[in-house]
Structure I
Amino acid sequence: MRLLKEVRNLTENYHVKSGMFHYFRDEYRQAEEFFRKALKDEDDLSDADRRKARHYLTLSLMDLAARLHAGGDLEQAVEQFERAAAVGIGFPDIHFRLGTTLEQVGRVEEAIAAYGEATSIQPGYLEAWVALGFCQLRAGHVEATAEAFEKARELKIQLIDEPHARAVELLRSGDADGAAEQFHLAFRAAPQLSDEFRRKGLALLGEEQFEAAVEQFEKALNLSPKYPDLHNFRGIALFELERFEEAIDAFGVSAKLGPGYLVPRLNLAFALVASEEFREAEAVLEGILKDDPSEPAALAKLEELRSGRLPEKRRPASRDTTR
């Protein structure tokens, strides 16, 4: 999940704010340095800033590992993925990507352990079960191979059967649009292609090519319409284009699909403020603070709204230009 710039700027701790600044400039080593400085005195951090520091430290290490991997430095990539895993956030994707890299350098038993950790954290991680099965096969573990592929088979069938059953139910109740969405999930979803469009969209977002980023995120959403991160990313690009109503809708969908995430709700609140829907924004901010009373951006924005000081108009966004 990614925050709007306006939200990031209200982060309370200097080191966390600086780390996020460097992270979003793809300066991962500098970002790590600031996040580790923040966490060195983590007892002095608010709960919100502590979570942000750990979250973005993990992402910094993961993205550095991905850059090293792309450049062919596989052993260094392994080291950075292991450091990301050690932060303790519990992202299954860290272990999956660590396993892939370990397998590429011939450390098969360690790769098996990494894939196993990914499936332990997220039992429904189909790609990890498939990778685990092939890795077990490569290592000559016959029974373990059969078990991994049996689990993968069950998950693959489930990915079709569950949305298909919902689609038929919706169709018979007269909800053709809802049925179409579920049939799409059952028969047209393509997570790997969707992820490719997501990565392209994020790169364009970093280059401030917002129109092009929206196009990539929409391509990804056509394949994975239930992925909350994609709606949030699309909302950020739309916000930067000052298409606030569309951004509000995108953040709202993201928040609905990922009710446990504060990020899209924060983005939604700031988009509502930009659209001058102050009462609605205040309600969203109150809900955020009910769940996390220490969230600094929500506290600052709610105080601003209640003070009667209307926020200044945003400066015109850069559109399809590079940094």
Structure II
Amino acid sequence: MVFRFWATLLLFCLASSAVAGSATLQALRADLGSGSLKPVLARQALVSIPDKLLARWVQDIPIEQFAITGFNQNRARFAARVRLHFVDGRVGFLRLEGEPGPDYRLTGWYDYSSGLELSELIAYGDQFNHGQGKAFLTMLHKRPDAPELATLAADPPVLQALWLAQCSGKPCEEQALAAQAVTDKPALWQLEKALDADLEDYRKISQTLRGALGDDPYLWWLEGQQALLQQRCEWVQADLARAWQRHTEHRLLADVALQCYLAIEPGGTEFLDQLSAALGADTLSAAIRNYYQQQGTPVPTLYQPWTVPGDY
């Protein structure tokens, strides 16, 4: 895997809990429960689009599980925020909106991972049949790692987002990511670029993501993973620790928060005490030993008491 708001959503903000008994919500759950995005995509009401073309635009990665983390509706409109867990281990987020009911119709689809907005893609529409658009689409499907794509996708930004969406989890992802231009739309890819820039940029992106997706433990987990990869744990560790304290049941978040804690210079041990109380001394000691074994370095003296199972 920062996320853009639409003017219509100013009228009804996403609620943290679902609207009880909503036929729209029940239908959305059933569609997502199929393990595929195809039933949801089939509900789009923006324009008549052949299924084959939709499949070229949006990867149908099998869904292992999902969570609707925000939902609201009135008589005319609904909005939903969805977290998707794919079978390949990736986590993504969608923002959906449209006309409510058991046969709900989508008029808005935004992929927070790539920044791909379906309405913008459809608006580009006929341009895919000639000139730059046709050349881009042909190259994207024949040679998604071709250097020429950077030029073909330079404008409009929707082409950059489509390139990144198509390359997600593939070898061409690095090239597509490098081609993404600065945008005011929130997107997960911005975290990687922000962590490679400066602390102020990172904090701004992180806050924007939080405003769009809420205090989601999986968002913090993704942020921690990226910080580990880019060796920026000193920027995020304190926030990760506080996020875990709000989500103490989330083991993946605990793991990435611990790794970022151990990756920076040894400091206090209060966080280790908190982890020990929540996870158990044996679990924590094993995690600490495993971390330093993978690093090929000895456990710092300060942390050695926490490597003895059940001894603190």
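Here FRET efficiency 1/(1 + (r/R0)^6) of positions 38 and 70 (r between Cβ atoms, R0 = 25 Å, to 0.05) has been calculated and equals 0.65, so which of I, II was it run on?
Values: I: 0.35; II: 0.65.
Going label by label, the one that fits is II.
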Q: Please state which of the structures I, II yields 0.60 when FRET efficiency 1/(1 + (r/R0)^6) of positions 238 and 294 (r between Cβ atoms, R0 = 25 Å, to 0.05) is computed from it.
A: II
Q | Which of I, II yields 4.4 [distance in nm of label points 7 Å out along Cα→Cβ at positions 102 and 302, calculated] | A | I
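For mean count of other Cβ atoms within 10 Å over residues 126-133, which structure out of I, II has the highest calculated value?
Values: I: 22.6; II: 12.9.
Comparing I, II by mean count of other Cβ atoms within 10 Å over residues 126-133, the maximum is at I.
Here helix-only ellipticity at 222 nm (-39500 (n - 2.57) for each DSSP H run of 4 or more, over all residues; to 500) was calculated and came to -14000; which of the structures I, II was it taken from?
Values: I: -24500; II: -14000.
Answer by label: II.
Once FRET efficiency 1/(1 + (r/R0)^6) of positions 110 and 174 (r between Cβ atoms, R0 = 25 Å, to 0.05) is calculated for all of I, II, which comes out largest? Could the numbers behind the result be given before it?
On the way: I: 0.00; II: 0.60.
Greatest value across I, II: structure II.
Each value in this text was obtained by applying a stated rule to the coordinates, not by laboratory testing. Keep in mind that what you see is a predicted model, and the values were worked out from it rather than measured. Cβ atoms are built from the backbone, for glycine too; each structure is taken alone.
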